[in-house]
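Following this line, the structures themselves.
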Structure 1
Amino acid sequence: MAESFQISVPKGTFQVHEWGQGPSVVVALHGFRQNSQAFAKMATTLPAGSTLFAPDLPYHGGTQWHAPEYRPEDLELLITALLRRKQAKHLHMVGFSLGGQLATGLSIRNRLPIERLTLLAPDTPKTTWGWFTFGMPYRWRLTTERLFDRVGGRMWWADRLFRYKIIDRFTLTFLNRNLADARRRKNLFGTWRARAHFPFSFQKVRDLPIPVRVILGEKDTLVPAKKLKKKFRGLDVEVVEGGHDLLRSTADG
């Protein structure tokens, strides 16, 4: 049974779920439109002597976030508090999808005592929406957000992008769903702005002085395994059956 608690930082209050009682700390970051409960099944396979902390990311779950974005420093404050809670000196960092990008960015910054990194279907510049997620300059993101935030113009812009083949039908459906109301728009654009502060470099991941394991779904259309396996060459890469939802696959396996 998970324990739930809150940790406050200057920009808001994180909701965190905790599984296990051991001194070895695992911190897991979930994907977009998920929450910390995404790791509940994985927690059932937690090794003895371990504690799994899974926070709700800003704009997700029970976390209350008051700023228009978040940065690595905000997550570092949270994780430092989690380590202090267990009096731990090191942690195993896990990230799924969006959380994989964030976990990688934190590892590259090297401000936390991360001794191991596990990436589950991580968002990278080579994923389906790579340029929008990683390549678009920050100022362009703000301009795009203002265009989409105009009442009556949101779907017009999405339809035009689809018509001119800048986005595919899956992305059009995604935008229609996430631009529908104010809460979802805040989630979408706040997360999109934050992503600009967590740059991703395959070379820097390969150069990390810690063990890195990458798990990819064979049928994942968002994070294509065949393409990314080459980019992560030299690392411990495993391709498993299934699509993008690897949390269920890794828990079962």
Structure 2
Amino acid sequence: MAALLSTVSGCALVSGRTTVTVVVPSLPPHIESVGRDAVWALAVPSSGAAVSRWILDAPVQDATRAAIRLLKRPVVPVVLSVDSALAPAETLKAGGFYPLDLDAGGELRLTWADGMLASLIVSYVDSGGRAEWIDLAGLRKKILDATEGNAWGIDRAALATGIGCEAISPSVIRTARSHTLALPLPPGLWYWINPLLARPLRSRRNAATPVDATEGYHCLLEQSGESVAQLYVGNDEWAMVVEEGGMRRITRSEVFAR
């Protein structure tokens, strides 16, 4: 399926599907360099339990709107992710829900805050689920309240299990387990590659940088955009790979103290 960049506003119903213009969010200033040589990738439910995925035909910096075809269902999640070789961060996803998030002009405005939940719902639909039973407005408010605005800080495994079992109790809306790490980052000002976290980390030469990180995969970007750190935090250990000046090296792997 081709997605054509367009300035068309509103939506038109066409034989079981609707053509909707989605409004693409811009990258926050602290991670703008991720958009170099990157493109947007879209994922939306298709017929049956399938999910269609395709690439927008414009670079991230130039894409503002895209006209896409959606099924006419009560709830249709849309996920927009940055396809970037510089920083393959799973947190670089925007999202929204049709028709819940249509604005007054009939356009679907995607937000970074909804990227996590929309991606979980797309996976749920991809496995055969239907999302009509979910109170999306209430659920995303609870997620943002629990994580103080950083939806990616939620325990996604627990929430995905609750959604899959069609039982979203308060016990599955919880923050992910976090660990305090001492990361030997190269000197500089580093940012999480997460549009919802603009708080910088300042690292100094020959000194470890204290960091609180939830379990899972993370990416950090040095302010110049020339260095990227990929971090994995597990239940009892962590590892980090730094790409700097065309070189890749594992800088640390440690078992947590018991």
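The numbers here are math on the coordinates, done by the rules we state, and not lab data. Treat the numbers as computed from the prediction; the structure is a model and nothing was measured. Cβ atoms are built from the backbone, for glycine too; each structure is taken alone.
Figure out for me which of the structures 1, 2 the number 4.1 belongs to, where distance in nm of label points 7 Å out along Cα→Cβ at positions 24 and 136 was derived from the coordinates.
1
Looking at structures 1, 2, which one was Rg and Dmax of the Cα atoms in Å calculated from, given that it came out as 19.2, 63?
Value 19.2, 63 for Rg and Dmax of the Cα atoms in Å corresponds to 2 out of 1, 2.
Out of 1, 2, which one gives 0.25 for FRET efficiency 1/(1 + (r/R0)^6) of positions 104 and 168 (r between Cβ atoms, R0 = 25 Å, to 0.05) as computed from the coordinates?
2
Among the shown structures 1, 2, from which was the value 14 of relative contact order in percent (Cα under 8 Å, 6 or more apart) calculated?
2
Given -4000 as the derived value for helix-only ellipticity at 222 nm (-39500 (n - 2.57) for each DSSP H run of 4 or more, over all residues; to 500), which of the supplied structures 1, 2 does it correspond to?
It must be structure 2, since only it matches.
Where is distance in nm of label points 7 Å out along Cα→Cβ at positions 120 and 144 largest, in which of 1, 2?
By distance in nm of label points 7 Å out along Cα→Cβ at positions 120 and 144, the leading structure of 1, 2 is 1.
Given that Kirkwood radius over Cα pairs in Å, for residues 16-95 alone, derived from a single structure, equals 13.0, which label among 1, 2 identifies that structure?
Working through the options, I get structure 1.
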